[in-house]
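Down below are the structures I want you to see.
Rule-based calculations on the coordinates, nothing more; no lab input. These numbers come from a predicted model, not from an experiment. Cβ atoms are built from the backbone, for glycine too; each structure is taken alone.
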Structure 1
Amino acid sequence: MTPRQCEIAAESFTASLLAQAGYDVLVQYGANQPHYDLVAVKEERILMVSVKGSQNGGWMLASRFVKKGVGYYQAIDQWLIHQRNDLVYILVQFKGVAIGEAPRVYVARPPEIAEQLKAHRNGLGHGALQEDCHRDHPRSQYTDKIPLSWAFTRERIDNI
């Protein structure tokens, strides 16, 4: 898929999951969507949802804030400052997923994501959130994984 097709597939799949979980879903379309892609409503509960699709095992969330003289922790803090307080991220992973199979889906709030980004690379931090990344190099050894508790379930989305 092209990057745009990946985003469309991720948003569509997310809308389907939310509907299955009992939410009414409003979809924003257009080139400039402010902070969120979907609005999910269930009874009195309203979720502003930002959907991020990936085909490579990770999501480049705080990477754009990493610049000369700006380390990962500072970049992650800057990313977090730019997030809405009511935002829910749904991360959709298509890496290794054949056509017709369901992608892996995770749900997290920005503070949880920031904490995970800072924990990446043995606590040195990283700008991209990795689903499951293992590196075994003499000067760099780490295993970065998204918490299992982030997996999309009705309970997770209803309680986040």
Structure 2
Amino acid sequence: MVRHNKATAPAWLTPTEMKAWRNYIVASRRLLEALDLDLEEHDLSMSDYEILAQLSDAPERRMRMSELADIAMLSRSRLSHRMKVMEKAGWVKREACPVDKRGYFAVMTAKGWKAIVAAAPDHVASVRARFVDHLSKADQVALASIFEKVSSQLRKDVSENQ
């Protein structure tokens, strides 16, 4: 955890830094809310969609639960909760790992495949309309670079604190 050194004055954000930070927070929350709303007609949340998308790209449409939690940026307890909901909907199932008796695989079902195939065109249209189409190619390159820097540092910070 990053903490302020109480022996020195806080390094308050400049007006430019504050504007960038606040605009990021507001835009990211609104974007995720809008993308979530656009998936409602498919009875999917963004978390559900992300889980199904990850599984759809995985070999045999299956992935270790721990790996899926890391990739989907969900805590293991949150993933477990989502899996229960998604199992009830028939989109996924859990299978015990034959090698590690404590481990489980998340496996996409045929119904889950149909759900993501149906939702994907609308989701991509939503991402385009709400995000990509408002950015120039240069903006896209800059954002990708910026968030790779931030993500890389955050991954480093997390691994150092484990």
Structure 3
Amino acid sequence: MVESMKLIIFSFTASLGFGIVFRIGKKNLLWAGAGGALTRCVYLFLLEVIDQRILYSLLAAMFAALYAETMAMRQKMPSTVFLYPAIIPLIPGDLLYNTAVNLLLQDTPQMLDNAKNCALSLAGMSIGFVLISTFTYYRRIYYVGTDIAHHLLHRQKKKS
């Protein structure tokens, strides 16, 4: 439990740091850090519940993307402002590092295992981002389209 709290605090701090590097405005900086912390919470929960790496990576990435899209609509900002800091806790840096170290040490079986797990994590993250981005894109098109149709019909009635 203490280790999980440390990871959540570190995720908040790391996401906040990346928010500063990406020059996110002061009013959105805490929201960017919160996105990283919440994404880590979801990831830790999914790690306990699900045994397949690609699946818990996918679901955690979907949460991060959904958080970013929601905050973007709420704060009237691009979703990438919130997405990039929120995905920082999901990046499999330890797997990348261990893959490179095992390659240098010529430990081929361990290197292949780490590379496979890294690829599964990255594939799950990519698919999760694409699914949520596609869903929110078509949601916007649908709602904007109905607003435009309503606006045009209302405007047509005024002219008549």
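Overview of values
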item	result
Value 54, 39, 24, calculated as Cα extents along the principal axes in Å, assigned to which of 1, 2, 3	2
When distance in nm of label points 7 Å out along Cα→Cβ at positions 22 and 126 is computed for each of 1, 2, 3, the largest belongs to	1
Origin of the derived value -30500 (helix-only ellipticity at 222 nm (-39500 (n - 2.57) for each DSSP H run of 4 or more, over all residues; to 500); candidates 1, 2, 3)	3
